[in-house]
1. For the read-out log10 I(q)/I(0) by the Debye sum over Cα atoms at q = 0.12, 0.14, 0.21 Å⁻¹, for residues 9-96 alone, a value of -0.42, -0.55, -0.99 was computed from one structure; give its label from I, II.
2. Given a computed value of 12 for relative contact order in percent (Cα under 8 Å, 6 or more apart), which structure among I, II does it belong to?
3. If percent of Cα pairs over 34 Å apart is computed to be 29, which of I, II is the source?
4. Quick check: 16.0 is what I get for mean count of other Cβ atoms within 10 Å over residues 57-64, calculated from one of I, II. Which structure matches?
5. Please state which of the structures I, II yields -10500 when helix-only ellipticity at 222 nm (-39500 (n - 2.57) for each DSSP H run of 4 or more, over all residues; to 500) is computed from it.
Structure I
Amino acid sequence: MEKVIIISENANTLAKVLEQGFWAENNMDVRGICVPDADKYISSAEKTDEDIAKLFFNGDSEFLYIIDGIERQSADKTAEYKRISDIIFKKEGWLLLYADRNCCTKAAMASLFALKCELFPKVGNETIDSAINYIVNDPEGDLRQTSVAEKLYINSSYLSTVFTAHTDRRFVDYVNDVRLRRAARLLLSTDLKIADIAERLEYHDLAYFSKLFKRKFGMTPSLYRIPENYNYQI
């Protein structure tokens, strides 16, 4: 099946083009991208590895389009992904607490980008940026709201109010997201018992930890740990 990407600055025009029946009739997998400045997508293939990494750091969705382009056009996709991921991990070392350094596929790069956007969103507020930076770099530490506020020399109530205003997430919900992402990484990269992982992340009630984990990932910690290629046959 041939993959086709349609880029348009007009959402209505794009919708009309995408609904045409000849895409399916000609065995084409079509995807639409609506952007205010379509020209930058056309020229994205000219960007250097550093340029692409900057899009990642900024949480710019153009990053996802460019890795689509790499998938279609690059003669050595693995090497190109590796160069980009090396730049990313060198600057954003905290990501290694939540992700595998070996990001050599489109899926891995897309997942890494989604992780970056989830755990370190663009907020445009120095106080919240500092709080997020502190939390993602120490997911196994004391991340109580009062403790983080004390570390940042700010009022705890102020931190709570401003955090929610800029992220649309309660402080405690964000901390849970960070800790559960760290738990997921520990499950895949270590042989630690699930109870020990829960304790390391300040979840002293294993049942509660498992409930939160399943709510976030759609499965229990024990199932999450089973490799995708595991053979269930007896």
Structure II
Amino acid sequence: MKREITSWYSPSLNQEMPLVTYGHYGFAILLIPTAAADYLEYERFQMMDVLAPYLDSGKCKIYSINSINNESWLNNEMYPPHKAIRHNQFNDYVVNEVIPFIKSTSSEETQIITCGASFGALHAMNLFLKNPDKIQGVISMSGVYNLAEYTKGHWEDAVYFNSPEHYIDNLNDEAYLNKIRESKHIHIYTGSGDYEDPDASRRFSRILAHKGIDHDLSVWGHDITHDWPTWRKMMPYILETKF
């Protein structure tokens, strides 16, 4: 499997941001880490091992970036409004720096699918929904879609507009909604076992359905827990059956 690490000083985040790519061809999957993890998290937990057949065959190419959650919502020492500012800087980093990098290392026509598990699922969904002109779909595994669950009671516009469960429910701009509706790849997967929250996925699915947004909701059984073995099962299944 082809593997390359690159890094640049991000003007959006004012710090060095590494990124790793796997594979050589195919549509792009942009991986968002869980919680406060880094760009090599998926590799450490053997996700690349189970995805190797899809990478080696040229079906997809994966780009994995760093999280900055420990500089925003997961940093209990920060003033809450500053967490929101940092979170929006992360969004700017992805849109203004990572997406152009993906295009420059593939092609302008390359389809980009965001993907994440746990807290990364919320970020992946949020990035897609806020940028349906630049991102063509999303794979969200074991997520919740209400950012307020991570903000310890803090609420402001920056929370609302990064909380898909809130802003999509109230979105009535048909032109914007139609751009989201064009996507054939909105995949919401969850288990029903320990530490999973299938009701969060069902609740968000109902919001999407109410807005006429086609999507793929799949709730797996009580033996499917909130952990890496689950996501190592889900990802190959989704790539094999949905793409």
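1. Of the structures listed, the value fits II.
2. Details: I: 12; II: 16.
Considering all the candidates, the number was obtained from I.
3. On the way: I: 29; II: 9.
Structure I accounts for this read-out.
4. Numbers: I: 16.0; II: 19.0.
Derived from I, not from the others.
5. Numbers: I: -17500; II: -10500.
That value comes from structure II.
Read-outs throughout are calculated quantities, based only on the coordinates presented, and are distinct from any laboratory measurement. All values reported here derive from a predicted model rather than from experimental measurement. Cβ atoms are built from the backbone, for glycine too; each structure is taken alone.
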